[in-house]
Structure 1
Amino acid sequence: MTDQTIKSVQITTAEWLSLIAAKAETNEDAVGEILAKHGIEAQSVIPHRRTITLTSIKLAGTKSGMIENAFEVPETPLFFDWKDLGPGLWVVSSDANSKGKSSILNAFKAAVKGKFPGSIKSDVWRWLAELEVGFKLDDILHRVVVTKPAGSVAARVDGGFHACLERQERSSWIALHSVDDAESFEIAMSDFFMQELGFEKFHAYRTATDTKRTHGWPSMASALFISGAGPSLFGEEVVDGLSIRLLQLFIGLPWISTYSAINICVKQIEAESARISDMSARARSGIVAEIAELKRQKEALLRERAELPDRSEIHRRQREDDRRLAAVREERLRSLGSLSRLEEEFAAASSGYNAARNLRQQIEDEISAGHVFRRLHPRTCPSCDAVVPASRAEHGTCFLCGEKEEPSSDEASARIDTLKEDEKEAKKAKDGVDLEIDKTRARLDDLDQEIAELEVRIRGAESALIEAHKSAEVDGKILALAGGIEALERALPPESKKDSGPDARILKAALDVTQTSFQGMQQTVLDHFSKRLHEIASKIGVVGVEHLKYVNVKTNRIDIVQGNTPLTFGKLNSGEQLRFRIAAALAAVETANWSGAGRHPGLIVLDSPAAHEMSSDDFGAILTGLQTILKDQPDIQIIVGALMRPQISAAVSCEHMKYAHDEDNLF
């Protein structure tokens, strides 16, 4: 299957609306109104895939509180620096355990998720004074820089904590988010990656508690890091069908977010209908008053929000300015090249003009000198003072030699005219080049001015984004109030004339049509994923090649047949679960490549896979699987933390490895 194949089985938004209208027996305008009312948007097109590539990590601080032989070891500096990482297979390894492998991978994880200290061990977090992780989004370099006093454990301003997300522009770093508490930084990083990668949040409705949950970047990022066994095949959570949602996202399926949003609305309406009969008029009165108060608070916040910068608009203008700046700089380079060529042409034209003018002047001077001498009538010879005979005074005869002067020829005049014409053409050419130089220099001045204005606007946008942080807080409060209002309105008993029938009918029709729109393609892609998961899991020794007979991934579970015994993922032992999770990550990347529509960001981090009841042959099979994936998709980056084994040194070059020998520590 290819991207073209995926697109060929998709339906357009217009076709989707038409099918819903036909199924609900209404018109498309009514369908559009109901969908807009419930905030349902069509997501039929898979956004462009972007990659995340870790490029560097630096840790600095002071080790303290360590005990050796019952005595406390004096403080020692802590430093670790790993640069120039890129796509491919990378390994951080040691000959012994507890040498810092997991801490380095957990630092990567904390930076990508924006969650500090996250999985970083408490003693290592206490030691750290600086943590810097560089990464690329496609080819754009970013970095996360976290600083705090060594010895401090608080991830907030009173603990000296500071975190900053920066982007490199023109060899300088521009701050995108700069905060003094870990919670705000996690929110900022989540918003950043969701927007940059074009991901949509997953929504889920829990009927038992009548609550609506949203899953975003923290859940998605967790699927990139595999550190052990877990209850979920993909990611770290099993609630709300999150594992299959993440899988659908990464292997590339349209309509998933639309389907989830409609499904929640349908469940909410069904729950509302069940509650209506139990509500009383008195309860309605109290709820109406509470809704009115929440709406008043929301309106006040909306007025406050209207005076704050619009982050989405700032981002839009910033992207436009970035594209325009690149185009203007490219034009400036072309204009500089043109100016250089024109200046060379001007020098040549000036030289030609000067030569023509000098030649014309020289010839005119020679002719003029001849006329002057012919008008002279000496009485004596200039050489010997002898008297010139009067007979030589005849007009037209030279006084000295007596030769008859030839009358002036038109040849000299014609030659002068030719030289003047040559001089005129040379001056015209020179002036023409000079005019082009003036125009080019004027254009360069305009371009320089536009570049300066664009750079000022871009810097202003960065500042505005920082200042717009408050708008995110206000948006959060507005969203919370809107959620409260929505919950109260759902709980509001209906008035006698209230009729929610059209909403439920149209939304259920939309749910059926949307499910049909991707169900066939989903099954095709999941079948391929199941096949590849079976093959890869068998190779890395999940339950033995000869015993693992069947693997089938469905939208709500994974069926496994070992020998003649049906199993589920939850019934596997911890070592088998870990191998299945590794196999699932590899199968997801491979399936995304096969479908041509996958959106996996290309980063897989494995922590100590060989530590879970895994033979050397199984570990070698994992490395082989990794190398196969990298061969097919060279923009993928896989980082493995493991004890040193011969299979590692055979598969990975020294340039792609950080290795602590014997009893050495990585930091």
Structure 2
Amino acid sequence: MDAAPSMPSSNASTRALPTLHEFFAPGGILARSPLPYEYRPGQYEMAKAVEHALAERRHLIVEAGTGTGKTLAYLLPALRTGQRVIVSTGTKALQDQLFFRDVPFLEALLGELRVCYMKGRANYLCRHKLHALRDQPVLTGLEEIDEYQQIAEWEKTTETGDRAELSGLPESSALWHKLDARSEACLGSSCPDYRRCFITEMRRRAMESDLIIVNHHLFFADAAVRAAAVAAPDAGILPEAAAVVFDEAHELEEVASNYFGRSLSNVRFEDFARDADVLLRGKQDSSQVHILTQQLRERARLFFAALPQGGDGRHPFANREEFLESSGDLYLGVNTTLKLLEAELDHLGEIDEASGLEARAAALRADLSFLLEAKADNMVFWLERRAAPTNPDRRTATRGGMRTTFLQATPIDVSTILNELVWDQTPTVVLTSATLTVQGGFEHLRRRLGLMDTRELVVPSHFRYDRQALLYLPPQMPDPRAAEFPEAAAKTIERILGITCGRAFCLFTSYSQMRALYERLLPVLDYPILLHGTAPRKALLEEFRSTPNAVLFGTSSFWQGVDVQGEALSCVIIDRLPFAVPSDPVVQARMKAIEESGGRPFFDYQVPEAVLTLKQGFGRLIRSLEDRGLLVLLDPRVRTQRYGQIFLQSLPPYRMTQNIVDVETFFSDERGPGNHP
């Protein structure tokens, strides 16, 4: 393992921070703080394990049940090292909690801390693009003109350039995409606005910080850029660190797979052509570039239109050789145009913008060549098509109504990549989440991520699940794949919601199943029903919290990272065991690889992944010591199939029943949630 990087002196080295005992023990600093306090042995145990791992330069995996207080359990040991530590979270919600709530709380007890909050580059404004668009406007409609004026006024006063400060800017703003600071359009140190750049300033703050709070997407995007043979100038933004803490570590394989693969879309070609036209408009000798960008648009459109057809969603692209035989001329046309553009942009070397555009053209050509011609045994090649999104919390997938097609290459196994780029490069890595074990063990996680020589700790939840939660498994439910399942599910949900008086999440494994049950239940339920996709997720959650007896129908994004405490959420209903779709090209490739290596794809991959997802979904219910409520799983396979025991043995110790009378008794108990008219 590499030596620890040299770190700047930190606050921790210039003043004494309290020991873990002084901070966490009964009667200690935490007990005397304004925080509602109850001594948590698991929190103290986790903090000691993290401190030992940091001191001994070892990796550590900790499953810390909900209510452990795990953020303080790793933040204080990290600060006590006196070295720079990166904390990476799975969701923006936790990132915000750490920076805006947990760190200020610690500062109130310990004094000022040097902490930096970093997001992906697309969250920040590029001043150079803003000025270029002002001088040569190509704005679409009054809406973009209004948005531009709003952003231009804000740019004069903002210190961070973070679009989160622009509360009035629509989440799906097409203009922001033209102005953000993503690396593929960055001119680096050659940019006229480099010294005033928000990314430059963020890097400076990070270099001066002891604790850097990022998210998994930024961390792995940065790692992928650093690993690339030819990186864009100044593309990496994270400084070296003595340790990395991955909170919500159950998401690591999926996020790492996205960033260590290759991706190319028709929108990326359109964006490149647009940026070249805007940045070089009016520049001397650039007329040939404008001719070529129009040619690139036309040829890229023909190329993407010729790709194997299919509906929206993810599809295998295993027949690349056949495609090249039938449509190789279209591929060569795009490739040739990109080569000509690179040459023309090279001739414009005196123009600052030309070098960045040349690098982007080269990156487009490299990705296109890899996706069509590479022989990569550890990659699965596939296509994804997206129409205009119906889910407002998803970033728009279109530019001017354009349907988006992605060509993708995803690693089948990221364990070797993670070993080379993360585990072997960082003295200490701590992985933590409330959902990391299957049947009490970490074997599945370690195998998927390649973490073999690692310390392990399971910290039971501080919550009393046997008293706070009841798991109801309705008897005589049909198999979820049977035609009669939707009707039976609707009747069961209707009866349960009548007992709980709404106040429920109904979570589904597919959008179509959610819509089907929503349409069945809408005419018969007397409670306010909120449907995933009709408003941004944040707005739906706020409405759910503030609306008495509400019921929310949701899919994947509501299974995790959602925190609703109190009686507003007193029931979570899940339609079926959340197995990954076996026809998904990445799932197919991983199952095939496991089978070829002598494993059992269903038990070695699909079941453990579904167990972790189910634990996440059920984890939405009990979020505090005062919470109390009902969990419902409509899928009878958890009782009738042999693998069902794996799910039940992996869940917290909920009280379990198949008798609806127990559910009625649970909600009539005066200690529990009362029935509300």
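For distance in nm of label points 7 Å out along Cα→Cβ at positions 335 and 359, the calculated result is 2.5, so let me know which of 1, 2 that is.
This figure was derived from 2.
Tell me which structure, out of 1, 2, gives 56.3 once mean projected area of the Cα convex hull in nm² is calculated. Don't jump to the answer; show the numbers that get you there.
Values: 1: 56.3; 2: 31.1.
So the calculation was done on 1.
In terms of mean count of other Cβ atoms within 10 Å over residues 31-38, the structure with the greatest value among 1, 2 is 1. Comparing mean count of other Cβ atoms within 10 Å over residues 591-598 across structures 1, 2, the highest figure comes from 1.
Which structure, out of 1, 2, was relative contact order in percent (Cα under 8 Å, 6 or more apart) derived from, given a value of 24? Comparing all candidates, it corresponds to 1.
When helix-only ellipticity at 222 nm (-39500 (n - 2.57) for each DSSP H run of 4 or more, over all residues; to 500) is computed for each of 1, 2, the one that comes out at -13000 is 2.
Taking 15.5 as the value of mean count of other Cβ atoms within 10 Å over residues 351-358 derived from one of the structures shown (1, 2), identify that structure. Checking each candidate, the match is 1.
With percent of Cα pairs over 37 Å apart, for residues 175-478 alone computed per structure, which member of 1, 2 shows the largest figure?
Numbers: 1: 59; 2: 27.
Largest calculated value belongs to 1.
Each value in this text was obtained by applying a stated rule to the coordinates, not by laboratory testing. Here the structure is a predicted model, which means the values were calculated and not measured. Cβ atoms are built from the backbone, for glycine too; each structure is taken alone.
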